[in-house]
Structure I
Amino acid sequence: MTDGYRSLSLWHDTVPGPLEPRSALPGDRDTDVAIIGAGYTGLWTAYHLALLDPSLRIMVLEREIAGFGASGRNGGWALGEYGISPMAFAAASSTDAALRQTRALYDAVDAIGRVAGDEGIDCHYAKGGWIDWARNPAHLERAKASVAARHELGLTEDEVRVLGPDEARTIGNASGVLGGRFLSAVAAIHPARLVRGLADACERRGVVIHEGTACTGFEQGVVRTDRGAVRAEVVVRATEGYTRDLAGHRRTMAPIYSLMIATAPLPDAVWDEIGLHDRPTFKDTRHLTIYGQRTADGRFAFGGRGAPYRFGSRIDPATEQAGSVHDELVATLRDLFPVIGDVEITHRWGGVLGAPRDWFPAVCLDRSTGLATAGGYVGDGVAASKLAGHTLADLIVGVESERTDLPWVGHVSPKWEPEPLRWLGVNAGLMVAAAADRAEARRGRITWHSSVLKRLTG
């Protein structure tokens, strides 16, 4: 199985140490807190629970290995933004609460670096910020509006700012740059190194992790698996895009695909021309998301959306190797940086992220049942899961903190529509996003597609 896990992504291929699964659940067991899923959310929750109350018996249950899913395959962005904008938090609560929610995430970006240092996790952490290039006039208009809205909320120039063309190209010399925006609270990481190191740190604090154990469902006081039942006072669902595999949760999260490629390491002379010297993460302001980073070993790791949602929330490993979408990513990367020429593409991979119906992330604990959940990051979960896990741990042990009254605490998203409406809606959103990007590239201005896209994504 080790070779199979190595092939999941560049990150799995380059993580140190073995990828053999830990022991499976040996039969029926009792514990205090049972956590379903050994990704970032589940492991950060376990980590902070163990710190807050070392007497707790904490068990994490994972079907594959820690970091098998999005936590080990993502773009490596510890991002100071959520899947929704800070203004959406303001609309759901207040300006002050939205500002606290945003800055709590900024703190989480820094906290990842601190924990990595304290625990000896070499996850290639580099807080170089995030540049969002504007490469046509529509991009530039959207970037300026985005920054203005955040400043109106109370964020500062030091936190997020508009870039002129010269500064934008100095940070990273992409093609066709007219300007952009820069967010300082972002760090590049090696995601599999982080999640695997976090699992080890949890075990050092007494957390029990059982891998190769498929959870089939849960209810108050019990998790059902293919290896036995786990009885627990608190049950935490931390399954993101794989939530569809749990009984009764097919419509809780839509598994949306994101795909990635990686190049061979580039020569120093090429990097001198490209820049990105502080390893800022990067994208441009198109609707159909792209994202990338300069890795610690001098590669491009680059990804984007575009693979279709599968009917019935099906997760299809073949889609993770979708050749046409990967080919488009290669073409996009070469368009951004023509200087890379025909550099070898060494890795192609993908995976699913979890999208709630209203795209609103949440942290929830029902004290009457002991059922808890956190997630719904829509692909922006590296830092958000750190904040969510810490918040959920506070809630479980009954600690009141600056986290426990944030706007996402207690939020409940509506269920997705039944099929075929779900399939039609999600894929229509992808099609409209692609159409909007094509129209803006031709006309240089924001088109009617943008307002349609907002309605489709709730």
Structure II
Amino acid sequence: MRIVIVGAGATGSYLAKKLSMEGQDVVVIENDPERAAAAQAEIDCLVIKGNGASEVTLQQAGTAEADLLIAVSSSDAVNVLACAAGTRLGIPRKVARVEDPQLKAEVEALGVDLVIDPGEAAARELHRLASSGEIAEKIDYADGKLVLIGAYVDPEAPFVGRTLQDLRDTVHGWDWLVVAVVRQGETVIARGSTMLEPHDHVLMMAREGHSDDAYKWLGLSSKAAEKVIILGGTRLARLTAELLSNSGIRTTLIDSDIQVCRTIAEELPRVVAVCGDPTDPRVLRSENISAADTVMALTGWDGDNVLGALAAKALGAHEVIARFTNTELMMLVSGLGIDATVSSRLSAANEILRFVRRGVIYSVATFADSDAEAIELEVGPTSPAIGKSLADLKLPHSLIVGGVQRGDEAFVPRGTTRIEEGDRLIVIALPEGIAAAEKLSG
């Protein structure tokens, strides 16, 4: 498949890397010479320096053979114009990143297949996290009958210092499964010999009603937040504050700009807006930060988010979540005093990847500090897996089947589980295992 991506910013570069690693024919268009050069050096794809809204530039990218146009530059206008040009050039499928509500209506009228607002996607993710207790990720599958949980292992958790096989032998009624472990930026698919260490980022699949058992072994609480303090007055902070306050969660927002605070007080009457430096411990103490269930550092600067989150944690905040743009920094600090991270880029990329792979693949989820993906797919009639047990399939170490939905039933599989036609599998795979995972669908 030939995919043309307009914009080599955070979202565009991430998508280009993921899709080119899967063997897709990717072309990136970027107008900024420095970004274009960086993309060419880092990504195994063709990079064209030029205006992605120009038909001439799009034609240089080989749009005659293109199957998909993804317009994710930082400019709404460029993305809309790129999709308009793509329509005239006959590109069959188009995706656009657009934040402006008026422009959203215009781009939808062009017949764009998917319109993405990264801020709204990230705000929804933050709302889910606040409603789910001390976890880094929570993704529902099979109409909520299965849940993929991500969290950082507490040093005092029962998991620590034990292999997963030992845990399986001693825990009765095992209805959850550790599927992957992220340690110091490296992801491994979990096996029986895997031993968990403090601060590991663990991904677990649990059956409905048994996630509390998984929380217990991680040393965490599943209690939803009742009070949230947001650091920063960015668009993401405002969108998140609105979602939280509308769902009945007491929400306070701290920002140093008096005009931002006035605007929030006027537009979001259920949110308490406080004018002050969101990284200043004196301001945090004055707002009784230790009584907050969750603190979200959502300023526009990664450094301020690190400082604010760590200061809040040191002052007694129960859970802290930080927004990041720089993924290298995110991987360094995740789990070291910061309980969860969020990235608008990843939130948008998840929705776009789901669209790109739609068909037998129903959903795709990526993770802030890992190159692993959670892929939900259906076993088709030509799948080589039909009738075989997971043990017999001898799947590569780069993937694991974490969940199965079969009709109205959903369960965490074992090695003896046999695959049937029509099964929906939740597969966690590293980049080198994605092709093998897709083959399970037939």
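What follows draws every value from the coordinates through simple rules; no lab data is involved. These numbers were taken from a predicted model, which means no experiment stands behind them. Cβ atoms are built from the backbone, for glycine too; each structure is taken alone.
Remarks
- Given 0.5 for distance in nm of label points 7 Å out along Cα→Cβ at positions 384 and 408, calculated: source structure among I, II: I
- Here distance in nm of label points 7 Å out along Cα→Cβ at positions 400 and 416 was derived from just one of the structures I, II, and that gives 2.0; the source is II.
- At a computed -0.55, -1.02, -1.21 (log10 I(q)/I(0) by the Debye sum over Cα atoms at q = 0.09, 0.12, 0.13 Å⁻¹), which of I, II: I
- With P(r) over Cα pairs in 10 Å bins from 0, in percent, for residues 192-303 alone derived as 10, 26, 26, 21, 13, 3, matching label from I, II: I
- Of structures I, II, the largest value of relative contact order in percent (Cα under 8 Å, 6 or more apart) belongs to I.
- Origin of the derived value 2.9 (distance in nm of label points 7 Å out along Cα→Cβ at positions 16 and 392; candidates I, II): I
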